[in-house]
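Alright, structures below, take your time with them.
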Structure P
Amino acid sequence: MDDTDIRDLPKMWRDLRARSEEIGFTMPSDICIGPFLKTLVTSKPKSNLLELGTGTGLALSWMIDGMDAASKLITIDNDPNYVAIAKNHFGSDKRVTMICTDAAEWIRSYQGEKFDLIFADAWPGKYSETDKALSLLKAGGFYVIDDMTPHPNWPDGHHKKVSQLIEYLEKREDLNLTKMNWSTGLIMCAKTL
């Protein structure tokens, strides 16, 4: 089996990838993460979804592909240039709300419905505001993070932050956790309480 042989690309993915390269966006999620997210999203019909770290919309394209007509998704990024690219491709989709703001502030102030899935692909919700982000997850909901295995662009000391995060998640009694040494290193948690 070749898990990198991905044939069912979202309609907008190639254009988003080209735009990302054109503007020098160097932090896209690995392509293997996309089908994984799509599968998880598909398992949650009529869901409320959250993506922290829209980037240019590459992972978002997979999540949208997995959504049914009754699902809704909020995606947040603090870079207006990235959000503009994502809005250009998905701004007409009424199921999707794109917000350009500081995700840490947004997480702290959010008072709405809890989420069936949170993909935390930014610092907030992963390395900061983690407790609050996890409090926004419904029982049975998925919390997904990537980039957990060492990468050449990690800043000095980042390995320690990753280790601390993993240790923290493993100690929580309200999560069932799976670590996957695959792609860029994934952790998927399901909330039990």
Structure Q
Amino acid sequence: MKSGRFVHHIQNSKDDSPRSLNERLLGCLFEYIWLITCAWTPRPFNPWRLFWLRLFGASLRGKPFVHQRARIEAPWNLILGDGSCLGDRSHIYNLARIEIDDGATIAQEAYLCSGSHDFSDPSLSLLTAPIRIGAKSFVGARAFILPGVSVGEGAVVGACAVVTKDVESWSVCVGNPCRVIAQRHPF
């Protein structure tokens, strides 16, 4: 992991939360509101789900699609571009900002994780770093994107890949750890 991108959150012990009480309460409120108002809705109710995301501080450009079973930890740290898509049971664990650009797709059960821990610290303090998914890119089913990673425009991350470093634009990468196997042509 590239330490220059990370924000180190000071904790006195491993039991202390690095998040403020307001953030924790807002997160709980969002989780329950999503469960009650959105988790049961069919696909055509996407505008309703976007309404709730905006209300909780998500930045949405144009008309992104968010599946009703997508899980979003902190909507105030989410930026979705026009035509972007969060698939069924995708998990956006955005303790830091996660930006998904225009036309990018996050497939089912993919996990974007912008937080980790400092394992050299006895309190296991939180480390966060933003994630950016470039326009027209595709993150395959059950792929895992680590904190601080940027996936370039038009890139494809294969199913079940573990992405530990930046992915160049228009490349195709697979595996654990993820490695480039091909190049795509821009369209």
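Distance in nm of label points 7 Å out along Cα→Cβ at positions 63 and 79 computed as 1.7: which structure among P, Q? Show your work: numbers first, answer last.
On the way: P: 1.7; Q: 2.3.
Structure P accounts for this read-out.
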query: Out of P, Q, which structure matches -10000 when helix-only ellipticity at 222 nm (-39500 (n - 2.57) for each DSSP H run of 4 or more, over all residues; to 500) is calculated?
result: P
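When you work out volume of the Cα convex hull per residue in Å³ for each of the structures P, Q, which one comes out largest? Before the final figure, lay out each step's value.
Details: P: 123; Q: 110.
Across P, Q, volume of the Cα convex hull per residue in Å³ peaks for P.
No lab work stands behind these numbers, since they all come straight from the coordinates. All figures in this text were calculated on a predicted structure; none of them were measured in a lab. Cβ atoms are built from the backbone, for glycine too; each structure is taken alone.
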